[in-house]
Structure I
């Protein structure tokens, strides 16, 4: 792998505006999901779940609460990222116990950190929890987007939907989850996608970065 490969993917990917209905191979979907699974998250807690939606009737219902964006139904798969609604002791302990099991050891420093998190989150509100867990989904979301680019699978990052309506439609609140992002996956329709041949525009680094020596 060249040290510019990642930048090449970021340079060529774009938010696809029209998809052609072609199905994405399941092995590609699995690798995209694996990239999201391997993404870093705060304290390694992975406070989210991903729903993979291929049911056409469900996609139609989701489109109706997402500003009628056509990629939801013309794409192959729709990923819905849903963050934990709160950091419960059960959720925190599960990840720490899993880590101990996989590593085959218990570390005193690690166990002290467990107690620190349990105490810290125990003093915060559920809304504070969700503000934090929602941010973690964006990290995993970016990993999924980048892997999709490597797989040459087009995609459209979406925040434009009614989260309360989507939560109700998918029964997320009953599972202790709240929707944050959606990612339709598929292949571009070059005849209908007005963005496909336009140059990517981003601010120059001089406008984006401040160096403090």
Structure II
């Protein structure tokens, strides 16, 4: 499969069989491939950009979002999930997991907002959404690729994201949602603290696994 980091928390995942999945649509150009599945972690503008959704949606696109975000996303006929729910779309298995902040006001646990585990082509991908380091990360199971927010604005900072890497032990980490932080510094820190985790910086690029 191929993973393209478009920006922020928005990735395009393309399978060998031609399926296209977008996470947290934001600033998606109009000439990008149409989506088979769109995964929305929560309904903030930088994760559920309606213009971006319109740029890639088609009649058969499945839009997945938190149950608590369905009302705001109603124009796209979404399927709502709660933490712990799962859904299978063709050969792709999607599990909803918790994403929340601890002691911050904008992403409380009781919003039931989401990260996602995506299983396809023999790989397990984890898109964390907007979250701090949380205990639920200890029970995610084996993860091949972890897309982790590191920007410290209502998400993990570098140190928390390193702790998440140490807990989850993904083969590959794709840091995201960094705002103006230098991801090269995160990569250097990860190399020292979690050397078994490969950190790839792929904004605007295509990464193949």
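What follows draws every value from the coordinates through simple rules; no lab data is involved. All of these numbers come straight from a predicted model, not from anything done at the bench. Cβ atoms are built from the backbone, for glycine too; each structure is taken alone.
Each of structures I, II was scored by mean count of other Cβ atoms within 10 Å over residues 10-17; the highest score is held by II. Each of I, II could give helix-only ellipticity at 222 nm (-39500 (n - 2.57) for each DSSP H run of 4 or more, over all residues; to 500), but the derived value -4000 comes from II.
Identify the structure, out of I, II, from whose coordinates distance in nm of label points 7 Å out along Cα→Cβ at positions 2 and 162 was calculated to give 4.8. Display every interim value, and only then the final one.
Values: I: 4.8; II: 3.4.
Matching structure: I.
Name the one structure among I, II that mean count of other Cβ atoms within 10 Å over residues 82-89 of 13.6 was derived from. Source structure for this number: II. Which of I, II yields 17 for relative contact order in percent (Cα under 8 Å, 6 or more apart), as computed? This value belongs to structure II. The value 1.01 for Rg/Rh (Cα atoms, Kirkwood Rh) was derived from one model only; which of I, II is it? The value was obtained from structure I.
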